[in-house]
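Enquirer: Structures incoming, each one as structure tokens.
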Structure 1
Amino acid sequence: MKRQKKSFKEFIRGEIFDETTSGLSFRISNCWYHVKEDYLMEVEILMRRMLSSCLIKEGDPGYINKNYMNSETEKPFKEGEYNLLFENEDSFIVGDKALVSKIELFDLLHISDCGKIFMYHVKAGIGQSTRDAVSQIINSAQLIQSICLSQNPSDQQKDEFKKFYEKLKKENKDKPKSPKCHEILLTESKFKEALRDAYVVYAIVDTHNKDKSRSLQKESDKTTQMDFKLIASILQGKKEELNEEEIAKAVEKCFKELKWVDKDNKVTSKLLHLTKTEYNDVVKFDNDYLNKKKNKDGLFEILKQEYLSSYNTLIFKHEILRVQVALANLGFNRFGICEIPYG
């Protein structure tokens, strides 16, 4: 049989980010789609806004502090292995060992000290795996809605949910230190009520962030409004003889010529995913102080910390926005994102 020749591009699936043009393209079903720059910025703004309201921070009720890195093997846990770390925790219920209608309802259920209930879906990776996690979360919510919120679940759903509940009750009967855990498993109706009232949490593990160079918390704290006076004051440091206003004007002039900010000094998508290589190739200031390597590098670090996105996958951003809307449409208005420590 004669082997059919195919070009390299025919094997491409998913998204491609072009660092030279800050362009994003998709190839789906042999068709190419190019994403407009304005859309990239709009999604970034929406994601940061959502993170600011939904992110469960360290110290908050519902924050998971167990590291996803196995200290013995120095490799990441497998999802099931990680969930088992909570098996003997009095305030946790591990729920990934059984399915209801071939759907995993949750990985972990946690009853916090303040009485709030958190239902976690644990998933490692950011990008395509986000799409898998979001599908899992929505499927779970649809099933819980059918069983716990609607009046007409199927007989099969009712039977499988009952078996699931009884299995969890049996596995958690020896947790005497957690009366709250016993309380929600006291009856099937109590358990259903707990699932209805729980915060649905997407527990993310960023396995490409072993060096901890980025975090969702840092991303949510970034701004899209460029403050040139602030940049100048940071660059100036203790050198009082420098004219802060001149530095600010030189940076503003350069950035506007490069179209990295608009007329209102708002960051554009051209700057959003700027790389150090591209920055060094195109940046030239009308100021000798700024053109010194140390100061030029220092300016890039300010951009990286305050303005640039650390996540250049549109799939991730789009999916975490989609899941919040989908859950709200199903009647689940308590949604959270928790970034599990790694590394």
Structure 2
Amino acid sequence: MSYRFLLIGEQPQKSSPLLTWAKSLQRTGNSVEFIPDLGKISTRYLIQKIKETDAVIFQGYKDISLYEIRQLSLVSIFNKPLIRKWSGSDVLYCYNYKKTYKRSKLLNNLVSQNISSETESLINELKKINFYCTLIKPILSEPINFPVTNKNLPQSVLVYLPDGRENFYGYNQVNQLIPLFRNLHFYIIANTKNLFDIYPNVTNLGWQDDLDKVWKKTGCLLRLTEHDGVSRMVCEALVRGKYIIFSQKLDGCWQATNIDSAKQHLTNFSKIQTINIKGLKAAKKLLTPHNDKILLEKILASKRYISYYTKFKCFLIFILTSFLIITSNNNESSNKEN
């Protein structure tokens, strides 16, 4: 049986977590449709799309507006489940920004089920701030084949430092590590600023649509993020037998909680030539075709969480947010006149 799903909250770009779920749902024979920005469509059009779908999946980050909450309240009112997909940065924003936390709590009254395909630590962080979330195994945008396990690894390190988010992805730590390991070559991707170009052991590759060529000359992934889930890059490194120095705890990876532990792991890597066997074993447990089926089952199961009480709450929130939006608009108009 084929189902229809409406995905709301972000553009379906190549690195989009929501696009990854969309591809997974398509692999199990379902159809998907995106509404990246609720502010660019009419309420009538949204209602039409809600009626046509079997479930709505929302990805929210830092700025969740009252208007978005109001529009999303229509999902349960029209008897469809609303699933919120949680990624690593979503949780960080809830911890760091009071407004994001309050809006997320209000939105949570509308949600049939919170689901994440990240890590157990992320689920525990959500629980500490009273969000209860179901954990499923990682979902990949494309299936990855497991490599032959008898190849030696290059003495090189891959670092993802995207434009505008360098500090979040560990720029300061990487800047300290590069001059200490002149015997290792560092490949920097997703950045256009020629970072660390004073060092001869650094090559900036810019944005890469296809990482296959990069992985072939890489032996280790260095990922020292402020906060993270199970990213596609980590999964790709695991299935290719690469070593991963990771700020999060994950089977098959070396956890680096500070600069000293990162130094130690890089030192260990510099003495190794064989592939990461533990990582390959962890990947085979973590990443299976069955993960797509589990995601579909969890989303469909969300239907049972819709009750008359839920619909009543959604109706009240629709009225409340409508009132707040009107009040805010009136205040803005008064300020302009004054």
Structure 3
Amino acid sequence: MIEILEWGLMLVPSLVSRLTPMTGLTGLILSVLFPLVVYALHIFLNGQRVTPDGLMYLQLSRREPVPKPYCHRWALPLILSPSVTSWRWNDFVQTILCCLLTYTGVLWVTSTPTLAVLATICLTALPMFRIWTGFPVLVDKTAFMLLLCMWLTNLTGGSSLILLLLASLAVTVKESTPLFGAMLTLNPLVLLPYLIVKLLPSLSGKDMQAQQIPQGFEWLKSPVASAFQAHRHQWLDGGVMLLPWGIFLLTPLALGTPSLPSLDVLVVLGTLLLAYGQMIVANDTVRLYQWAVIPLLVPVATVVCSMSPMLVCVLVLSHILNPYGAVRHAQV
């Protein structure tokens, strides 16, 4: 096994150097192919299962009342059947879409296919994605795909109307998505669907709201107190709060580059603050704060690609094999 790893470490740098002048089409294929291989391998090794959150979404698919906040996330359960198989297929499709959107967005900014492939691989190797893969009956990946759509629309100069339509759809999938969309696009119009849903609960699935909290979901009675109890020993635990980021721990180095606009730095910091701030009202960790990854993609990938092929290889492999990326961080 050691000999195989040594051989791989010697082979990959030469492959990286050969792929440096890759075409856009080659990059597009690699940006989908590699994550799908990791996706299949993860399912083979760990399987897929339905979590308590997933049971709520399946119940909503059967048009049965569920408690807040699940009743607000009615769009995807309305489209998908109560069959777990349909949710698994949706998860597979959303994985491909996330890869395509990430690759396209980074390529639009950098015009470098190699950098776009690297960013896509690093994104899909995050613990957040592993959690979504292991637990397919969730709305997170679909909501994140819509967030990528908002990001790409803004990058390409799309109209505010398109952003508003995407945000209106996203808020029915996961209500916090427009908050991240507004931060990424710096467009306050994206917040409008979120504000409407908060001010007019009748538009947010209130008719599907259960009157009683199911057993096992007692934390919904006091989410802030429950979150405080869950995270009280975690805020200063680097193994929970920082190390799961893997290669994205290079963010401070990336933000220190003179070529990075100060506005982009503010977007990164604001998105991180918003992502970690979710933990005040929820028990999850990486599944919440790694929503801040989108503005980190280009700066971190740019820094990594400026390094030697051997170092790039070591960093990417370390990111993929990150022992702190285990699904144990999920509270689903």
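Bear in mind that the values in this text are calculations on the coordinates, not laboratory data. Everything numeric in this text was worked out from a predicted model, so none of it was measured. Cβ atoms are built from the backbone, for glycine too; each structure is taken alone.
Enquirer: Kindly point out which one of 1, 2, 3 the value 18 was derived from, the read-out being relative contact order in percent (Cα under 8 Å, 6 or more apart).
Expert: It traces back to 2.
Enquirer: Suppose Cα Rg over 2.2 N^0.38 Å works out to 1.21; of 1, 2, 3, which structure was it derived from?
Expert: The correct label is 1.
Enquirer: May I pose another question? State the single structure among 1, 2, 3 that was used to calculate distance in nm of label points 7 Å out along Cα→Cβ at positions 89 and 169, giving 1.9.
Expert: That value comes from structure 3.
Enquirer: Looking at structures 1, 2, 3, which one was distance in nm of label points 7 Å out along Cα→Cβ at positions 41 and 217 calculated from, given that it came out as 4.3?
Expert: 2
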